[in-house]
Structure P
Amino acid sequence: MAINSTTGSQDTSVTAGHLGQDQLGIAPTDLQQTLELAGLLQTTLEINQILGHFLDSARLRVDFDSLHYSYDALGLEFEQGNRKRHSCAYRLKLAGECLGELVFTRRQRFAEEELQKIENLLCQLIYPLRNGIWYQRAVHAIHVDQLTGVHNRGAFDSSLVREIDLAHRNQTPLSLVVADLDNFKRINDEHGHAVGDDVLRVFAETLMQNMRSSDIVYRYGGEEFVILMSNTDRQGAELGAQRLREAVNQTVFSSKGLKIPVTASFGVASLGPTDNSTTLFDKADHAMYEAKKTGRNRVVCFIAEPAKQGEGI
């Protein structure tokens, strides 16, 4: 296990294997706290909870103003307190695997004795943190489409139910956009599935790069994608879909030395007072097929027909 730390202008490197109490320099009065921390860290695989237990124990040993943890590979961030001038940063590794960076800050520099206490605590943290990261990777893989890297159908089904419940409860708008590549079967038939896969990857990247940061894109299946737009009414969703359609038109889709013209059809629907996940998706999907039938490469919004006289009474 390697723990590289930096504090101020000092650089230190610590390598630890299976260390006993004497090697770690744990005072007898700290032994109970160390055992309690070790037990707590084994009770969860949620990284925020693991770091919360670590934070509580670290505050008993060392005075500091903030703690920040980041793991870029999974986009993990954890922060408590307000950052100050002096920092003690640790790049965590186990068996060559990067486990992120942990940074302590405070107003004055850390003393060598305090650094040793922090490093002793990190020996307790490193294995539970590794297990938590492995768990998060597994969860991430379950909900991500392996070809395009966007969320998959399973993630969409659960997210849509949750977002609809929140929208109904808070009386906020919610819209759905269904996007489908035009003539995708022809691309596969003429150029092969490897080229078709490249087109799908670029299409997903184009959607992600041109939607708002609050929107979420999912691969629903085949060449069909769904964009979930929270706090967005039909007009806003239509504008967003038009922006995506134009971005697809302007993107150069190239694979195996070929430049392939690609367009997509978009269907837009907004949540109504009686909609559930099935009816909202069906409305957006119906609008997308209308876009296909009326010429492709266009955006169609679902607009409910007005109720006939006597209905709803």
Structure Q
Amino acid sequence: MQTILGATGQIAVELARELRRHHTSDLRLVSRNPRKVNDTDELVSANLLDAQQTAAAVQGSDVVYFTAGLPPDTALWEAQFPTMLRNALDASRAAGAKFVYFDNTYMYPQDDRVLTEDAPFEPNGRKGRVRAEMANMVLEEMARGDIPVLIGRAPEFYGPGKTQSFTNALVIDPLKQGQKPRVPVRDDTRRTLIWTPDASRALAALGNAPDAFGQTWHLPCDDDRPTYQALVAQAAEVFGRPPAYTVISRFAMTLAGLFKKEVREIRELLPRYHQDNLFDSSKFKRRFPDFVVTPYSEGLRLIQQQMPAA
């Protein structure tokens, strides 16, 4: 039995598909309101803030994937995320299950250094501190050694369906709707983005590779690392839209944050848009040399194919 905790987000949905395709039909999806991804999925309703519900949901699992997400609300993250993760770790330890933690890069330095798995935690704000606390919690569990544990860490997303990311919200979605994209801070810095189905496929590969446990892994990305100027031009061509866009200055985004909560919630990440943001996934590619990373051109084409006919 392989179990996904937080089973309704884009990463979890793609993970469920990949696990069913290549690894197991014995799959349990856990969330407050779980929905089947595959016909054979077992659904369990549980609140991860409740330790007993979480323990019951994990019981009998061989591998547990923590892919739970929360809205970008700092106070909510501080109040709920560490508790959810602690309950999941305790439940997995009690069940004797392997634990796979899906992580992001909020705790990393927001400068132009190339980020490897050895990068230090230097969070720039409250959400970053929450993610650092959670990552350290998982590293402590890994060091304890009672159960096999690994971390799969992804940079900023772009992707199909309901992928939630700044690039989708500011660039891809406006282009799909025939509107002018908005680029945060600068258009000439290089970015590493991960195609969400690739992140899920990679997480499934790690969770089913015994030698992957006891380590942190950067999930695989296209090494092209385009600037937003190049990405907008490429996406505009694929979507058949004009390549024009607006750059929103750091000052303008900071000012907007005084009036809009959703903008205020991303201000701590703005430094990463001021210079190159480079994420190295060569360790994963060496261990899984046959893993095919989706190029940006292919990812954008797949998004375009999902667009409703004009």
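None of the figures in this text is laboratory data; all of them are computed from the coordinates on show. The model shown is predicted, which means the values in this text are computed figures rather than measured ones. Cβ atoms are built from the backbone, for glycine too; each structure is taken alone.
Which structure, out of P, Q, was mean count of other Cβ atoms within 10 Å over residues 161-168 calculated from, if the result is 15.2? Kindly include the intermediate steps, with their values, before the conclusion.
Values: P: 15.2; Q: 17.8.
Label of the source structure: P.
Quick check for you: by distance in nm of label points 7 Å out along Cα→Cβ at positions 41 and 57, which of P, Q is greatest?
Working: P: 0.5; Q: 1.3.
Structure Q gives the largest value of distance in nm of label points 7 Å out along Cα→Cβ at positions 41 and 57 among P, Q.
The value 18 for relative contact order in percent (Cα under 8 Å, 6 or more apart) was derived from one model only; which of P, Q is it?
Details: P: 14; Q: 18.
Derived from Q, not from the others.
Given that helix-only ellipticity at 222 nm (-39500 (n - 2.57) for each DSSP H run of 4 or more, over all residues; to 500), derived from a single structure, equals -15000, which label among P, Q identifies that structure?
Values: P: -15000; Q: -11500.
Only one of P, Q returns -15000 for helix-only ellipticity at 222 nm (-39500 (n - 2.57) for each DSSP H run of 4 or more, over all residues; to 500), namely P.
Identify which of structures P, Q gives the largest calculated value of distance in nm of label points 7 Å out along Cα→Cβ at positions 241 and 273.
Numbers: P: 2.4; Q: 1.6.
Comparing P, Q by distance in nm of label points 7 Å out along Cα→Cβ at positions 241 and 273, the maximum is at P.
Taking Rg/Rh (Cα atoms, Kirkwood Rh) as the quantity of interest, name the structure among P, Q where it is greatest. Please report the intermediate quantities before stating the final value.
On the way: P: 1.13; Q: 0.96.
Largest calculated value belongs to P.
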